[in-house]
Structure I
Amino acid sequence: MTEPTTVQKAKLLRTLYQAPEIVRVVNVWDAISTKVVANLPETRAIATAGHSIAAMYGYADGSMPLDLALQGVETIVKATELPVTADLDDGYAEPGETIRRAIAIGAVGANVEDRLKPLSESVARVKAVIAAAEAEGVPFQLNARTDAIARGEGPLDGRLTDAIERGKAFLAEGAALVFIPGLTDRESVERVVAALGRNTISVIGLPGALTATEYEELGVARISYGPLPQRAALAALQALAIDLYGNGVISRDLPALN
């Protein structure tokens, strides 16, 4: 079977985002985590976790050099035939060029965060991403992130208003989705969906937040899990190491990979 082209993968990701069913992406950080997740029949697309890739290379979240970030993404793209959407922090110095390079290695979507930069600057960066993708002839699926709720100040009502304003502006420039970390309660989701529309919003699944099914019912398009899968994997490794330092025996109950 011929491997899908970058354009075909981008179109598939767009179809997944527009479908009534929420897209669940379990974030990965290297080749083997990609293969483990991609081999599950439920997996439709792969999302990288920038925080986790940075940790793999020994960097704090948001401080990894662009070349290393793209190297990590390329390793993941090569490990699967599924569409890969990459976490590319704020797009770095030149977001258009960053996306051009990401497309060149096979990524078909990306998170690019606003870090609460002034709205005009954030919109210009989204515009640069979309223009670069159009120049490459790829229907790139930008998951434009706003930190208005998670990192904004003041009452939630004002932060929601800011998130909606930024979301409308990002969608108007061609973003596929608006990623809004911190959107965790039903009332807030309903308000944002009413303002931006169904199948336009992406969230991160957190302990105590709504379930994926609840988000789906409310019209959210995508749910991801950021660095949490890596943390769970590392916690399992740590627990195993502690056990081995104790009795020095691998348990017969060790989970087997499918």
Structure II
Amino acid sequence: MSDVADWWQTSIIEMEPGRISIRGNEIQDLIGELSFPEMIWLMLAGTRPEEGQARLLEAALVASVDHGPQAPSIAAARMAVTCGLSLNGAMGTAIHMLDDVHGGAGEQLVEWLYEITDKEKWEDLKGEIMTYQVRVNKFIPGFGHRFHKPIDPRTPRLMSLVKGAKDEGLVSGKFMELALSIERHLAEIKGKPVPMNIDGATAVIFAELGFAPPLARGLFCLSRSVGAMAHAYEQMQLGGRNKGPTPPHYRWRYTENI
């Protein structure tokens, strides 16, 4: 075991023959006592969350599990099975799709929310939005949706849970208020509603819970991997081949004849 310690230094786990301790907790004391969201929190933050904090984290994870085969990550999982990959290969393919364009909005918004609150730029929020659009991206991450108009059905529920957590004193609510202010300003700038989407809503939760920006993407990957697994397994039950109708926005179809 000394060879392992020589290569990797970690405060996450202590492991030796007959013993596993995670963040100072013996594994047998955690099994059957911690929920999966609580275990995620313990692994990432090093502490046990309050019950309400774990529920809020769980809500964000549940909300992002799946968005259908038109989502690139899910489409990739099904295509991987069509191409002969196993379940773990299909899930890995899906996760690798979750980069800056498809999957990075949550991390980008958390980072920007932290930046704004740290520099106290609330007074000229509209100016901050317009500067971001010029400096970084004309699309503000976490707002607007190509399918869900006028509103993403997941957002109101998540925001109501954040408000409840604020009322209980579990979170500050400042990131929720900031995101809602951004939503209002975007509507003024665009001249039409640009509602917060699932990436924005979960970013608010991750920021309220104090997670670092990279973990916002990591947690989204963790959530979406469940959807990828379900879709890949369903495709396996279909014999691997794509037997459904080709979505209208696809210009190709993979079959055994190609």
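Table for the structure above
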{"read-out": "Top of I, II by distance in nm of label points 7 Å out along Cα→Cβ at positions 70 and 126, largest first", "value": "II"}
{"read-out": "Winner on distance in nm of label points 7 Å out along Cα→Cβ at positions 158 and 174 once structures I, II are ranked, highest first", "value": "I"}
{"read-out": "Origin of the derived value 1.15 (Cα Rg over 2.2 N^0.38 Å; candidates I, II)", "value": "II"}
{"read-out": "Test item: FRET efficiency 1/(1 + (r/R0)^6) of positions 86 and 110 (r between Cβ atoms, R0 = 25 Å, to 0.05) calculated as 1.00, pick one of I, II", "value": "I"}
{"read-out": "Comparison of I, II by Kirkwood radius over Cα pairs in Å, for residues 150-197 alone - largest value held by", "value": "II"}
{"read-out": "Structure from which -18000 was derived, helix-only ellipticity at 222 nm (-39500 (n - 2.57) for each DSSP H run of 4 or more, over all residues; to 500), options I, II", "value": "II"}
{"read-out": "Given 20 for relative contact order in percent (Cα under 8 Å, 6 or more apart), calculated: source structure among I, II", "value": "I"}
{"read-out": "For 1.7 (distance in nm of label points 7 Å out along Cα→Cβ at positions 38 and 62, calculated) the corresponding structure among I, II", "value": "II"}
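Each reported figure results from applying straightforward, stated rules to the coordinates on display, with no laboratory input. Note that this is a predicted model, so its numbers are computed, not measured. Cβ atoms are built from the backbone, for glycine too; each structure is taken alone.
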